[in-house]
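Listed after this line are the structures, all set down as structure tokens.
Laboratory data are not the source of any read-out in this text; all were calculated from the coordinates shown. These figures come from a predicted structure and were not determined experimentally. Cβ atoms are built from the backbone, for glycine too; each structure is taken alone.
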Structure I
Amino acid sequence: MIASDVSAAPPSLDPVPVVLDDASWTELSCGLVQRVRLLDALYADLYGPRTVLASDVAPVGELLGDPGYLRSALGIPARGAHHLFALTSTVARTADGAWVVLEDTVDVPDGAGLALELRRVLSRCAPSLYRSTELRRLHPFFDTVRTTLHDRIRADGRAGRTVVLTRDDADPMRAFDHSWLANLLGAPVVSVADLRTGTGALTLRLPGQDSDHGDAVDAVLRLIPSPLLDPLDLGPTPLGGVTGLVEAARCGDVEVLNPLGAGLLESPALRAALPDLCRELLHEDLQLRPADPSEELELAGALSLDPAGGDQLVERPVTLRMLVMAGPDGYEVLPGGVATTVDDGPAVLKDVWVTVPETSATPGREEAGGRLDEALAPSAVLASYPAMTRSIGSDLFWFGRYLERVDATARLLRTVLDTSNDLGSERSPSARTAQQVLLGAVTDITATAPGFHALDVRDAEQILTEISGLLTDVGRPGSLAQSYAALAQTTRTLRDLISDDVWPVIARMRGRFRTFDGADQAPLEQGLTDIVDGCLTLSGAVADSMPRTLGWDLMEAGRKIERTLSLLALLRATLGHRRTRATEARIAGAVAQITESGASYRRTYHAAVQAELLLELMLDDSTLPRSIAFQLDRLSGALDRLPEVSPAPDLRAPLIALRSRITSWEPRELLRRLEEPGEVAGSAAPTVLLAEIDAATDSLRELATALENRFFHPSESTSPWGVDDV
């Protein structure tokens, strides 16, 4: 499935690719290379000497009046031989066999990630066909582009640093494509809040580095429209922008790719004038003519599945979205692309295959081999990128927290459902009380009051309705549905840092959530088990693929903080009041099941589950993965590895206070009844545990806040204008 992590419905795919033979590919690729050369020459002139404006062929009035013509970008130098780094063109083939260009996307080119994902999907759907077909592969193209980019930004005898600038509010499919491109180029994804200018240089805001200027950035591969980048030179922007970016580019301290103001080249008036401009600037005839918007094109068809159904193949007209990027010797065209059907039927996406002539070897092998020694030469070794920016660090921290929140809530609901099924059939007072306590614990732990506290727990229909709401209501804070939505959203922002294996897991979990609200829903207990399994799989995939760097420690800190908060809330809600021995035994058994400590309890105590002994196990056993002692040991280790921890009392003080408090706890003393005036004999009596857990929770939240303030929050704020309002 394409972009299985996006929340919107994925696009429909046609497994039949659009196949281009060598002659068609040569004609198309040569025309696209000429086109980007022409647009590059136009950009150099329009933002340089502007001689083309004095000619008779340029649409001067339309160009000067185009809002994409950014005068602030005049005179910004290019480090390489070309200004433009990438171009995406939408092309089509007419019924007479001629290629025409429908649209050029120059300001924010796209399509790299989607093209590669389409190819991967088809290779898995039809592996034998893919392996047996001699076609041009995609990865060698990106290897070449990556090497070219690194060579372009190398300066002063050191490897340069590139970042990919994206916007946080991009739609899921576009964000998916941008993250894939960053992954392919080996560059970190950043937002405008992660960058700052000072003393003419552009630097990254690194986690915890309040006084340090951060790592210098040599090139910004921007995937944000030009007018939104710099509020100082380009005007107010809803994104805030990077104040001083235009000046840094003008001084040559950083290169922006594609260059600022490249959106001018998308002008329809300019597109119509390209044939004449090509003869004037390149002294060549334009190979790919622009489509005349006043003419209705008759497009050639490509074999596709019949949209009406059935197994027959039919011809459907398609457009092709092709990507051109800078290479070592000019420009190169991605040997593939994304085709879209454009008839009256439902639009579907198709992969584009470029076949290899029988007399030639598969492209990419010799070229890649010829560059291997060069790529591995000591002089070509690149400096490593920083682990992350502040926004990525924050996303990793909250990814860990949301993952634990989904897991803990699913385990809680599953056990409460199982236990309620057993207790609901009993008539004893202890069974009814235990059921009421466990249902109330769901409301207290998830903070979804009034929840079960306002219901008659003897009414099975009300119980099921409330649980269904927790499973399906995305707009209800604290619900399992809302926690999963936050987890999926945070995961999308980390696409370039985590394994591709997580996306099928996220997709399966999303599919399971949809069944909770369906007419033919499966048993809730089985659905919750699938969610727990998904969390375990997701945790394992991340643990086996993620480097043990600062990002791992921030994620680990988030997970341990959230799990400790969940355990404390569980113990408070279930064991915070003394009840009859029979009731406490039922409640303690459910707690042992939720925390997966039943087997350890039996091996340790060889006795029936008792509240005091279970509490002792949960507090002191540092070998039990779901005990509080285990969480605090891991949390302390993660904090020890974070930068600037030793001189930071705001981080250490809450943890020291928390550990000291919990170490001093004695289970029997914690469960001691607090005598209250007018207490009714046999009623639930509050214990010392309530106040102690409240204090411990406050310390833990203080630690979480201090961690966020130190590592994630910018040290200075920026007004909507990028500078102080005047």
Structure II
Amino acid sequence: MKQIFIFRKTYAAVILIGYLMAFSSAMAQQMPRRNALRETNNEFFKTEEARRIGNQVLAFQRCTGGWPKNIDMTQKMSNEELAQVLKEKSRRNDSTIDNGATTMQMIYLARLYRQTNDVRYRDAFRLAVEYLLDGQYENGGWPQFWPEMRGYQVHITFNDDAIVNTLEILHDIMTAEFPYDGDLTDKAMRQRLSKAFDKGIECILATQIVTDGQLTVWCQQHDRETLKPASARAYELPSYCSAESAAIVRLLMTLPKPDARIKRAVHGAMKWFDTYKLTGLRCERSAGEHGVRDTRLVEDPQGGPIWARYYDLKYCEPYVCDRDGLPRRRLEEIGVERRNGYSWYNSRPAELFEQYDIWAAKYDPKHKVNVSLNSQGANERGIIEMYRRPVMDRTAFDVVVKPGQSIQDAIEKAPETPTNPFKILILKGNYNQKVIIDRPNIVLVGESRDSTVIVLAETAKTRTITQYHGKPVGNGVIVLQEGADDCVISGLTVYNNYGTTVENTTTHQMSIFGRATRTIVINCNVWADGNDALSLWAPAGNGMYYHADLYLRCPGVDFLCPRGWCYATRCRFYGDGRALIWHDGRGDKSKKLVITNSSFDAQSPTILGRWHHDSQFFIINCQMSEQILDCNIGYAYSDKVLDPCPWGQRVYYYGCRRQGGHSGWLDNNLQQAESAPAFYGITAQWTFGGKWDPERRIRDLWNVLAY
């Protein structure tokens, strides 16, 4: 028994190191390279340094008995810093068992007390024990945070081994293993811990996912009421989760007298691990384009076995996910921030195979499952479709447009004020048409992004349609009239080719022009031969716009030029000599243009962007070629002032790179922005101040938008 727990602790330490390496750069900056709170040398705990750290740990302990996470509690503090920490002791909303918090501090205090006999450390430890006991649900699970919780924090949380870590320390305390022997606890407390431990095991058994009558593995979170798999952060969806499940199985195999339910749970999980391992693949981290670290899944005959972090609940196939909450099958399909900042593939279950053989032979040889690290994985055996493409539901469309038919006629079939999305599918082909959307809730979807092409040669002076239903119509291939709110455009190539087919000019040639709000343009090629290719200008600049997975190509200026609030992600910009982006944020200091996980390139040296009204730019985790000039986004003119712009230059960057380097303007400077947002907090919902959730709308329409 003791040998098994030694194995457990060694294994956990190895895994912890792996997780720490996978943390985002922001988290890594907050945690020291070597965390003294994980020290195990008894001689260290006799030193003044150990006591200094212990005293700081006491300062960080909340009135709840727990501790917050991701804070370096070992770094020396000034008197002012200590005073600020002590002011936080009454907080009830940040105590957690996530990322090793609370259990890590408890272990340190126990070791320190054993060497010092300072009752302050013992009393703080006992308070922490009460915190763990108080937080347990009646069903045996624990939330991520308590006593005050919000959102997904209420779920039963296996993520990052939160519950496993909790159960392990409960076990060690109740069995009075060093350093939990002596008077650190008493018999009554250990009896309470024993009951809590048993309830925790019951929760594990109750939450194991059953599929087609077969026990499988666990999700990272489970609903505290239904016990079903639950979502957490946007990219953490209900799933079969390999890494956390491996830790759970490892814990179950340490139990000295496993009953029939525990045996079935272990056998079922090991069968799942064996069935759904991946072989012939390797997760590779390397320096990608522009010297940026990149993570890829590559073929390697000698690779594996590995497991995806997530397998979807429908097909039991691997997926990855960006902050938009849409599952993808390839790492290349999500932004660099999540691609490189999360552990999408792991080998944790591989550590269990040898241990399982020993365990099964001892406790249940009759029902032992044949498992092997040397057999082919699910991908090579054809059990799963590794890179399954999403397929749109064609039966869900209200109208289908074929080549030779009018897209405008299809829009006319929609109610003037549809209460439900009116969905129009445009089949592959070339459509030489101007499209005017004059009513809300229109969803315009092309069958194939590169093969469904709407093309028109037009400028403001050459418009053939200047009015529609008695209202003026702007310049553009697709025009959204005022009031055409909540529209979605996806799966199209939209091209204004006036500059190459009629006249060699880059005058305004909009591809998509809009006077509506809550406009979504995704999965499109937006091309123009002139200025302002994608121009969404709601009246008074009070529009909200969302873009993802666009290829914007334009030799003109300002080819992404929103007025109001705009969020764009995973977009590719390609220009030729003139500013690529522009923003008008007049009237409200919260208006902003946010671009994340995107790339900028040009045919000739080109400035990144400009403004000539009050504006605000956030450029996050973006890459720039050497054709993007080494200069910041700035005022448009040097010889005149069209607008004094009283709010000044508001241009903020994080995690951006330029091929060939830069002179300092691309340095991280989010701390200079109002409220100093963290890079991972710069999301679509943040951009729109919580007033609009376009990514939820996309998820709701995914059956027709799927790409």
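In terms of FRET efficiency 1/(1 + (r/R0)^6) of positions 66 and 194 (r between Cβ atoms, R0 = 35 Å, to 0.05), which of structures I, II is highest?
Working: I: 0.70; II: 0.95.
Top value of FRET efficiency 1/(1 + (r/R0)^6) of positions 66 and 194 (r between Cβ atoms, R0 = 35 Å, to 0.05) goes to structure II.
Who wins on FRET efficiency 1/(1 + (r/R0)^6) of positions 114 and 498 (r between Cβ atoms, R0 = 25 Å, to 0.05) among I, II, i.e. which is largest?
On the way: I: 0.85; II: 0.00.
Once FRET efficiency 1/(1 + (r/R0)^6) of positions 114 and 498 (r between Cβ atoms, R0 = 25 Å, to 0.05) is worked out for each structure, I has the highest.
For which of I, II does distance in nm of label points 7 Å out along Cα→Cβ at positions 538 and 618, calculated from the coordinates, equal 1.7?
Numbers: I: 2.4; II: 1.7.
It must be structure II, since only it matches.
Suppose you compute helix-only ellipticity at 222 nm (-39500 (n - 2.57) for each DSSP H run of 4 or more, over all residues; to 500) for every structure in I, II: which one lands on -15500? Let's see the in-between values first.
Values: I: -15500; II: -8000.
Derived from I, not from the others.
Where does the value 72 come from, among I, II, when percent of Cα pairs over 12 Å apart, for residues 178-225 alone is the thing being computed? If you can, show how the numbers build up before the last one.
Working: I: 66; II: 72.
Only structure II yields this read-out.
Match the computed value 162 of volume of the Cα convex hull per residue in Å³, for residues 466-649 alone to one of the structures I, II, and report its label. Each step should come with its number before you reach the end.
Values: I: 162; II: 122.
Clearly, the read-out refers to I.
If relative contact order in percent (Cα under 8 Å, 6 or more apart) is computed to be 16, which of I, II is the source? Please report the intermediate quantities before stating the final value.
Details: I: 16; II: 6.
It was calculated from structure I.
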